[in-house]
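Peer 1: Below you'll find a set of structures to go through.
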Structure 1
Amino acid sequence: MNDGLNYKHLHYFWVIAKEGSIAKAAQYLHITPQTISGQLALLEGRLNQPLFDRVGRGLQLTETGRLVLRYADDIFSLGKELSDVLRGNGIQGNSEFIVGVASTIPKTLIWKILEPALSRCDDISLTCKEGPIDAILAELAMQEVDMVISDTPLSSAYSIKAYNHFLGECGLSFFAVPELVSQLKGDFPHFLNNTPMLLPTGQYAIRQHFDQWCIQHNLSPVIKGQFDDSALIKSFGHAGLGAFFMPTAVEKEVCESFGVEIIGRTTEIKQRFYAISSQRKVTHPAISAVCDSARDEIFNCG
């Protein structure tokens, strides 16, 4: 055996063995089957021995594969234990609390959701990552984050052993700069007809709900821009390029920070928020603080 075993390759092998196939392992890890097959081949080449026999369409561990799997079980079990210890209270200094956040959620709302983890847990050091939901769920699967904040619940489409913790829901508030407000005619929501709007892209559930709501009310706004990031929507809205909506829970902060006015509200569309973690029953003190505060204090706006 050559020196310098690549532990990422070993982890891919371990997931393949646990999932039973390259296809299922690729789905679990959110990478292509070709990539994971190539990484397995590199590991087998480094070990100079096959780890699986190809039996029909399936895989069967070789004798060497079974030996490597026993060591991999110990290695990754110890790795998780080390991670838990380093994030827990067994060492001096602050423990790291790593959170992944879906980029569609307003930054102000993320602050309101996560602030209790810092104020109620004195020994917590927060690391916050942002990105597409697929990417941050993959990090959760790899145990690289403790929790994910999303407005879409984890579904069976993701082969990830994790659990949804419902934080709450609220309706939507609609905003525009004063110059645009002065041009609106009629009542809400009918004045949205032919009004320029800035919207999330169609991949997000809240956009799909908005589109259905427009159909129900026979509304045809003019789409001036579509964005993956809520901060960009607000920035373009502040520049007067269109009306936009945000969760009602942060309407005050949006008006104060972006110089816009509320032009209407609806509870016919509700945006739901979830904390997703590997714990079915929340025991992590920071996650518990987040869940309790969100349910009791933040989402009371209807």
Structure 2
Amino acid sequence: MSFQQLTPIPVIDAHVHVFPQKLYEAIRKWFETHAWKFNENGTAEDFIEMQFEKGAAGLVLLSYAHRPGIARGLNEFMGGLVNRFPHTAGLAAIHPHDENPRDILKHAFEECGLCGVKLHCHVQAVAPDAPALFPIYEAVMQYGGIVNVHGGKEPAIDAYGLDVRAITGADRVENVLKRFPELKLVIPHLGMDESERFFDLMKRYPNLYLDTAMVLCRFFPVTADREKLIEHANRVLYGTDYPHIPFKMETELEAIVKMDLGDHALRQILFENAARLFPLGLKV
């Protein structure tokens, strides 16, 4: 089913993962061993093309560095995709233990054409408020970029090899917001399982955003508060986590449309917020 069959509103997916094929295959194997099976397989180019064929207006592409020393190569790969596919924006990879993170990000922003950074606290075993991330936040702010950080506590998969709930959560994210109030920060998965707490933080921190990935379709045993989504619709982004999902890419969209949020809130979530936040070349 195309996106246009579900809604006349243009759709920007603000949470799409892309990796070089060898790394993608390793990630898929890990997920299939420890979490869930992906619904689709292919290359980064395949996934981008499939999203646009379904009717996406724009895509925000993410990758992350699971170990030091690979970020520069990932960023060059990402830059190639953004250059090839119109109406895409890419976030840079960086690892907290990389040498010269500012140089890596300078290259990502100035040479690769990227517009922010993706951090994954669970994978990188780092708290969002760890001092090791401060130079990264400062560099992103210098370029007027955006940080998407998986700083919520779930899914707390044992295979990460640490208690991810101990190093993540709304309190730690608030520490970041207090220290860097000008930082544009996106928390994916509506910050589950502390969505209520993150919605409360949005009242005090105007640069905090949430994305919907894998939450509204109720794959996880959590329920999003419809009224909260409407109240904060100007800073909620539609996202899917595609292709790292065990269901069809349009499942999340179908679920949010069925919530009957109203045309104004739905348009903000599906299109306007991401179109304003990311350099996708799309007019609001």
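All of the numbers you see were taken from the coordinates with simple rules; none came from a lab. On a predicted model such as this, the values are computed, not experimentally measured, just so you know. Cβ atoms are built from the backbone, for glycine too; each structure is taken alone.
Peer 1: When distance in nm of label points 7 Å out along Cα→Cβ at positions 259 and 275 is computed for each of 1, 2, which one produces 3.7?
Peer 2: Only structure 1 yields this read-out.
Peer 1: With distance in nm of label points 7 Å out along Cα→Cβ at positions 19 and 43 coming out at 1.2, pick the structure among 1, 2 it was computed from.
Peer 2: Among 1, 2, the structure yielding 1.2 for distance in nm of label points 7 Å out along Cα→Cβ at positions 19 and 43 is 1.
Peer 1: If you rank structures 1, 2 by FRET efficiency 1/(1 + (r/R0)^6) of positions 171 and 251 (r between Cβ atoms, R0 = 25 Å, to 0.05), which sits at the top with the largest value?
Peer 2: If we compare FRET efficiency 1/(1 + (r/R0)^6) of positions 171 and 251 (r between Cβ atoms, R0 = 25 Å, to 0.05) over 1, 2, the biggest value is for 1.
Peer 1: Which one of 1, 2 has mean projected area of the Cα convex hull in nm², for residues 147-194 alone, as calculated from the coordinates, equal to 3.3?
Peer 2: It traces back to 2.
Peer 1: If Rg/Rh (Cα atoms, Kirkwood Rh) is calculated from each of 1, 2, which structure is the one that comes out at 1.08?
Peer 2: Going label by label, the one that fits is 1.
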